[in-house]
Structure formats: C-alpha cells, structure tokens
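Read-outs: derived from the displayed coordinates by stated rules, not from any lab. These numbers come from a predicted model, not from an experiment. Cβ atoms are built from the backbone, for glycine too; each structure is taken alone.
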Structure 1
Amino acid sequence: MDASTGRGLPPSKHFTIAVAVYALYGVLYLGAQHFPLREPTLAPHMELDYKIALSASWVWIYIAAYPFVPLALFYLKEQKYIYGYARSFIILTIGCTLIFGFWPTTLPRAPYPTDDSISGIALEWLRGLDAPTNCLPSLHVASSWHSTWWISKRNRFYGGVAALFTMMVIWSTFALKQHVIWDAITGTLACFLAIWLSYALEAKRSPV
C-alpha cells in the first residue's frame, strides 16, 4: 500500500510503533510481576477449574499465542487500523497492569507437576520464564482477542480463523493451569473495554 495516499504507513514507522508498544507491554507486565504492591492472593476459582486436568500438550498452542500478537499488528496495513491497534493495546496494557499492581493474584503450580515428555519439558521451560502471578485478568486471553478483533476489521474470514485460534488459546490457559475461568472472562472483558475506550477517545479527538 502506498504510504503517500495516507492509507498506509512506511515499514520503518510500522516497525517503530510495534517496538514501542511491545516494549511498554514488557516493562509494565514484568514490573507488575516482580514488584507487586501487595501480597498476591489466590485467583478466584470456579468448581469447574478443579475438574480440568493438566494437559502439557496444550503448551504449543499457548506458546503460539505469543507470535500471534505481533503478527496481527504487522498484518494490518491501513494507518487507521495500525494506530487503532496500538492505541487500544496501550490502554489494555496499562489497565491490566494497574489491576496486577493493586490486586495481584497467583496460581500455585506445585499441585500440577510436569512430566519428562517434550511438552512437559516445554511447559517447565515456560514456567521458568513466567512467574505464577499476573493472573486476573489474563493478558494471554486479552491480547489474543485483541489481535482477533483487529484482524477481523481487515478480513472477516481471517478474523474467524483467528477467533477459533483464540478459543484454543483460552482452553490452553486452563489445560496448562496458567489461568482459571475468571481470568479468561475478565481478560475478554478487558480487551473489549480497551477497544471501546480507544474508539471513544478517537471520536472525542476527531469528532465527525
């Protein structure tokens, strides 16, 4: 897409926006994880959460959700979608980080030991990178829905495929005991609230 038309962005600017957005995400997420403002409490469980068994094979879907987020941003070409993605992702990150800071939650992993399968080793590696905190709302769920939303704005078919993938991501968070149902519910709500706030701020800035 020709950037001179105003509908797209030069690749260098597109890349700069991505670096800035994900750098902010990394700093805030890790900051809340390692420097909580109070002692983390157990994430609120439903009865169904206790009935879902650990299944390490879902770790590959969970890991695939990480590149899915930036790939969604780079899939967007129109300037309005790129800026909309960045604006709503920043709102989502800041909002969730505030919750992580003031109401930190955790999920103990001791009751769910891994095995020596390839998936089990990968899950143990994942656990070593990501502390069992920052549970509610689930940013894994929120960011997946967020990417799905913006993909669907550009192409409904790909948006549908992304939605199916996001539902698999949600189940992977349960199957790996990374999150519970309330984490996924609040992560979904946080995503769409952030998108709504983004549109509201843009409308206020540029009234029709």
Structure 2
Amino acid sequence: MGRRSRHTAEELRELAIQSAYQIITENGLAGISARAIARRIGYSAGTLYNIFGSLDELVLEVEGLLLGALDRRLSQVAAEGPPQRQLNKLARAYLNFSRENEKVWSLIAQHDLPFKKSAPPWYSERLERLSDHFEDALANQLPLMKNNPKSLKQSARVVWAALHGISLMSATRKLPAMFHESMQHIADDLIETYVAGLQDRANRDRPSA
C-alpha cells in the first residue's frame, strides 16, 4: 500500500483505467475484476470502489478510452483524400480498428449494465461523435443532402450502425469464418449500395426547374 501517497485521485483513476484496458487486452472481459486491477496498480479493491463506485463504471471508462481512440483514428482519415472515397475509407478504418483491438472492442458487445441503468451522457456523446464522421463524409459526397439536415443525420446513423454491428459481430466471433476475410468488401458494398440509393432519392426529390 506504499503507493497511496504518490498518486492523486485523478492519477489513480487513470492508472486504474489503463490497467483495466491492459488486462482486457490480454485476457478479455473474463479476466477483469476489481481485485485484479487493484493488484496490478498496488492498491486495494476498496480504493477502486471509492473512486468509481462500481466495476461497471470502471469498465465503461475503458470503453470510453477505446471509443476516443477510434474517434481520433477516424479524424485522421477524414482529413485525407477526396470526398468521393471518404465514406469507404472511414468504413475500412472502422473495421480495421475493431480487428486491431478485438478483445477490447468485443467488450462493447459483451459488457451489460445493471438492469434499468443507462450509460452516462458522455458515453452517448462519444458514440455520437463517431456517427458525426460519417455525417460529414456523406454531406461531402452528396451535397444535395445538406438541404435536409435531419435526413442527413439519420442516413449517417444508418451507415454507422450497420458498420458498428458488423464490427461487433466480427469481434465476438459471431460471424461465420468466411465473412472475416471479406469484411472490407462487405463494407464497400454496403456504402456504395446505400449511397447510390440516397443519390437516387435526392435526384427524385430535387425541385423541377
């Protein structure tokens, strides 16, 4: 317990989150426990509960760390290349990230909050930021959609939700093995087919001259 005087509450919070992240990276969700995290950072499990309130809150922070890293990855992709291929590049980056961080990514699907407990606002905001990347790319690719912001946001959420579902099914090994090799092609087909449909709808809705 000699470390107690060497860390502030905020430093200890970050230590615990990083340690939990590493444990999940090594052993998946099954390897996580307050005792395992506490042992790794040299504090008691009770200290962790004093800071986070529950193990679920700590695991949510790990998920938030992962979502933040994905947000930064997508931001880098969004800043590169022509808008015509930006959606495809974002989709590929999303799926690549989920495969590179498979054990931690599967946590998002496997970790259930207690009954009737909702995720905190900051968690929803991080998910929303992921969808925002697809909204921006979609607006660049289909400028006519900027005239209908509500429809644009909804369409972007459809694309994001589909990719998110594919990534989670892959990470939790619930997709047949044959799909793992063609995930990128599935994503490309999804994007191109959906965008073509949106383009057709936008053209039909365009006011006549």
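Out of 1, 2, which one gives 30 for relative contact order in percent (Cα under 8 Å, 6 or more apart) as computed from the coordinates? Going through each structure in turn, the value belongs to 1.
Each of 1, 2 could give mean count of other Cβ atoms within 10 Å over residues 120-127, but the derived value 13.4 comes from 2. If you line up 1, 2 by percent of Cα pairs over 30 Å apart, the top spot, with the largest value, goes to 2.
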